[in-house]
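Next up, some structures in structure tokens.
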Structure I
Amino acid sequence: MIKAILMDFNGVIIDDEAIQMRSYQAVLKERGVELTEEEYYDSLGMDDRTFVRAAFDRVAKAVSDEECDEIIAAKTSAWRREVDGKLPLFEGIEDFIEKMSRAFTLGIVSMANPSEIEYVLERAGLKHFFSTIVTSADVTKCKPDPEGYDLGFRRIDAVRTDAGHLPMTREECVVIEDSPPGVAAAVKADLQALGVTNTVAAEKMRAAGARATAKDLRDWFPESIRLVFSTE
């Protein structure tokens, strides 16, 4: 029986992959580093620091830790200017999260920086639905490494056991992801994955290990999750 769901953030809750890309393109261009759309989407699952270093590596340029931090801060500022007016949440995601919270314990596992996640969840009034939030600040390795989802599972299981529930098995926790590296990270952590095709085609999500794919999360209900993912 499914008991918990761990959700990715960018590309699942907020429709901002294109905004992230434009923000990075502008900031990196000022430093003589070009970023193509293909390069951006090939880097899904990376945390900001890994992403910036990879961009500089591609053009054989060095980047110091200080400059890396400056670039990330400038990117976040550019991103914030675009999302300040109206949060680009996926249509219906608030209702999806609310109805899932009535049946499952919810958490987030994202390689985004915590300030961006905090800002969006607070503004959208969604933070209270999530019992645990794992960000890039909590891990040393980004997706497709399983570290984030392994930590997310252990944290959400601890929340449940502290509330008096029995410990979960890994089969009782479903991950919702929009990228192949994210799906691969979930699978490596022995968790089942639902790939939502907001960013990447369904066949690539299945090839990465997604047990099922969704075109629109509004079509899914707690009963759907249990029917597809329960192993009993």
Structure II
Amino acid sequence: MDIVCVQAVTKDYDLGQTKVHALRGIDLSIQEGEFISIAGASGSGKSTLLNLIGGLDYPTSGEIRINGECINNLHERELNRLRLNTIGFIFQSFNLIPVLNVYENIELPLLIMKGVSKRERKERVMRLIEAVGLSRQIKQRPSELSGGQRQRVAVARALVTKPRIVLADEPTANLDSVTGLEIIDLMHDINKAEGTTFIFSTHDEKIIKRADRVIYLEDGLVKKGCPGKSGETK
């Protein structure tokens, strides 16, 4: 089943008197449970495409469907619902709350969700803290953690709502090679164990090599010879 479907999507930006064509007509489908890498040079449109799939921005034209639902015309409240319940985000800058400790940063999305009891919140947070190997750092704040530990918190926070899709924008960009590989292995293990769909925008060859499929973008288009349809080889 296609959990993400992108059809003829374009995205233009106005920069003063100049119009930038960030995406020029993207067709892409991703099946549930895939571990996908969107690769390409800087300026190829990777992050733009990820933001559109995540409902953080609107396409200029074309259609984006998440789990069969067209998200183009959703209002902000409906997009918030989608992001909270269906999509988890991992950013290269971590985006942790400085005044909150590890437990509190991971728990935060659950405090926004309805219908999650205090007991269930604790069970979910503790399970993920153990899964990402931060049991000893549970009371530490981001400033007391290494870059790799911060990214582990970000991974756990993205997963705590049990999203069907995780979008990761250059998740290893600020990590050394050894720590980056550990984070990739962690996400790959979660993908296989939970069936969570992971979609990366990345330059990192370590992620590209582990991906089920690689979609190369060039000048806002899927690169010729590297189709984005599910089931086709990279």
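Derivation of every value follows stated rules applied to the coordinates shown; laboratory data play no part. Remember, it's a predicted structure, so these values are computed and weren't measured experimentally. Cβ atoms are built from the backbone, for glycine too; each structure is taken alone.
So mean count of other Cβ atoms within 10 Å over residues 29-36, computed for just one structure, reads 13.0; which one of I, II is that?
I
When relative contact order in percent (Cα under 8 Å, 6 or more apart) is calculated for each of the structures I, II, which structure yields the highest value?
With respect to relative contact order in percent (Cα under 8 Å, 6 or more apart), the highest-scoring structure among I, II is II.
Quick check: -10500 is what I get for helix-only ellipticity at 222 nm (-39500 (n - 2.57) for each DSSP H run of 4 or more, over all residues; to 500), calculated from one of I, II. Which structure matches?
II
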